[in-house]
Structure P
Amino acid sequence: MKREGVHALSFDVEEHFQVSAFWSDERRSKWESYESRIERNVDKILSLLSLYGVHATFFVLGWVASRRRGVVKTIVDQGHELASHGFGHEMITMQHPAQFRDDVRKSKQLLEDIAGVPVYGYRAPSFTIVSRTRWALPILVEEGYRYDSSIFPIRHDRYGMPGALPYCHRIETGSGSLWEVPPSTLKVGSVRIPIAGGGYFRLFPYPMLRPLLNRAVAEGHPLVMYFHPWELDPEQPRMTGSWLSTFRHYLNLDKTERRLKWLLSDFRFTTIQNAVEMVRLACNGDGSLVGTTSINVQHSASRYVTAGNGHV
């Protein structure tokens with residue numbers, strides 16, 4: 001029996017060789033020579049979502065979209081939300097504001113040209129909107145984005161913003177309002193732990209993860225889950241790197257698909273765009289999604305509705 005509420009499911013569409021954990025300028029220069037596995041992996045995900053009657057958000061990397069335009073069109077044709085993962089998968093912590101602006105503008109324009117639909121959402125490579133890169137948020141507003149899903153309210157060696165609001169909320173920037181949609185976390189004692197997906201989903205056995213997800217749902221906020229196509233591809237070519245990067249990337253790849261099926265059986269999911277709209281309706285009725293607020297951060301409602309297909 002599926003748990004109460006509707007939750008957000010998302011996928012960061014990037015090639016297996018583009019993950020930040022294995023980043024180097026030398027490897028970046030060889031991207032064109034590596035085997036592409038994105039089409040088969042996205043097709044596997046789309047078939048799975050179709051089987052369960054689920055629509056999700058796909059944050060597509062511009063570099064991938066420029067070379068696999070058919071993947072972008074198929075995602076949209078099957079009723080899923082198209083969003084931006086930037087263009088070149090450079091972490092924001094390694095960019096200057098002008099570089100970041102060019103990256104998110106180029107990606108958004110490309111995706112919209114290919115698919116013929118507006119792109120409202122953005123997720124940074126490796127969640128690298130952190131305390132020292134908050135300057136990215138007003139740029140996103142200026143470039144036409146309406147929500148961001150990049151701030152992870154945890155401690156991590158590569159990303160994270162401890163103390164950030166852990167639930168969907170609206171941020172007021174100097175350029176206007178932006179919805180922030182953090183990946184799901186759960187406070188255990190004095191520590192907030194990630195339960196949203198990715199390597200964390202592969203680390204814990206699903207019977208151990210399920211009660212943590214249920215606890216998060218009981219707090220009255222929609223889950224925000226994320227995965228990558230390469231996580232459903234245990235036969236992908238192996239890369240060399242540090243033991244920690246290798247562990248994080250290849251851990252339990254052979255179990256991801258089965259666990260994702262369990263997740264889809266246990267919870268109801270929709271796109272981030274629809275989930276944000278549900279929170280907006282619960283929070284402020286018919287108020288505008290993108291407007292001004294009198295405070296810097298507006299917390300979301302403590303409960304959320306389970307119906308409605310409005311757009312951000």
Structure Q
Amino acid sequence: MPFEQAIAKLKRYLNTLNCVYFANESMREHTSFKIGGPAELFIQPQSDAILADILSACKKWNIPRLVMGNGSNLLVSDSGFRGAVLCTTGGFTNLEMIDSHTIRCGAGVKTSQLCIFALEHALSGFEFLWGIPGTMGGAAFMNAGAYGSEMVDVLKCCYHLTPDGTAGKFSADQLDLRYRHSVYTDNDYSITGMLLRGSPGDKTAIREKMDDLMARRKSKQPLEYPSAGSIFKRPPNHYAAALIEQCGLKGRSVGGAAVSEKHAGFIINTGSATAADVKALIEQIQQKVFQQTGVQLECEVRMV
């Protein structure tokens with residue numbers, strides 16, 4: 001089936017599902033980098049069942065699809081995405097306590113919302129997520145971490161849909177959580193929710209820790225500019241930001257993309273950056289760091 005015909009068929013199907021979607025939606029409005037061309041279709045499914053139906057339809061009609069949350073770790077091409085973008089932030093936002101220590105959390109819940117919910121229920125262990133942009137689905141996908149803690153410390157199980165829309169789940173020992181890695185980075189499944197387990201804590205102490213971590217982020221990271229957070233993974237026995245600074249690359253720019261003067265591990269959008277600018281700057285950094293130190297930097301950001 002020709003692509004245009006398949007897209008038209010998917011639109012009609014979405015109407016029967018009463019599912020919200022937008023045609024030719026600019027992805028710069030849905031990524032923390034504020035970069036990206038139009039998505040052929042930008043869809044906001046409201047439930048597991050609807051997402052499953054859409055995944056099944058995309059597979060059946062051979063339509064490329066991208067499942068995303070808040071777009072905080074994505075660099076989308078300037079030409080956009082020729083297919084269906086399925087965004088979980090329009091649904092998948094359930095938060096509930098299922099016992100005194102365990103939270104059931106939808107993939108579309110923002111990390112900030114989870115932190116506040118845990119604070120309200122005097123549950124500790126989630127403070128490291130305070131200030132990390134994005135959704136809990138993304139945090140689980142990449143085993144997000146900061147300040148000595150990672151999702152592996154609190155994530156007990158993930159619920160997902162396979163590419164054909166079949167529901168399933170992985171328990172903690174099946175998630176293969178390692179540095180910026182989970183089983184989901186190696187398959188094409190879509191996370192829909194999870195179970196998280198915290199520890200009883202004191203609300204005042206939890207709040208103080210959250211405030212301290214946020215103050216540290218603000219003092220060290222260029223939060224005033226659009227970015228995708230740390231661009232590179234931490235190489236063994238090194239720190240990417242230190243290597244980049246050592247090579248004299250702070251402030252290096254290509255077009256509207258620049259290495260932050262505040263934190264060399266960040267590439268920021270100074271206002272007019274394109275995906276091509278960012279990619280070119282990434283390549284320059286990788287080449288220079290390898291030439292001077294012998295260390296090959298690996299991108300942490302997903303390129304679409």
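Given that helix-only ellipticity at 222 nm (-39500 (n - 2.57) for each DSSP H run of 4 or more, over all residues; to 500), derived from a single structure, equals -11000, which label among P, Q identifies that structure?
P
Assuming 18.1, 52 is Rg and Dmax of the Cα atoms in Å as calculated from a single structure, say which of P, Q it is.
P
When distance in nm of label points 7 Å out along Cα→Cβ at positions 21 and 37 is compared over structures P, Q, which one is greatest?
Q
Given structures P, Q, which gives the highest value for FRET efficiency 1/(1 + (r/R0)^6) of positions 141 and 245 (r between Cβ atoms, R0 = 30 Å, to 0.05)?
Looking at the calculated values, the largest one is Q.
Computing relative contact order in percent (Cα under 8 Å, 6 or more apart) for each of P, Q, which one ends up highest?
Once relative contact order in percent (Cα under 8 Å, 6 or more apart) is tallied for P, Q, the winner is P.
Comparing P, Q, where is mean projected area of the Cα convex hull in nm², for residues 125-252 alone highest?
Q
Each value in this text was obtained by applying a stated rule to the coordinates, not by laboratory testing. Given the structure is predicted, the values throughout are model-derived calculations rather than measurements. Cβ atoms are built from the backbone, for glycine too; each structure is taken alone.
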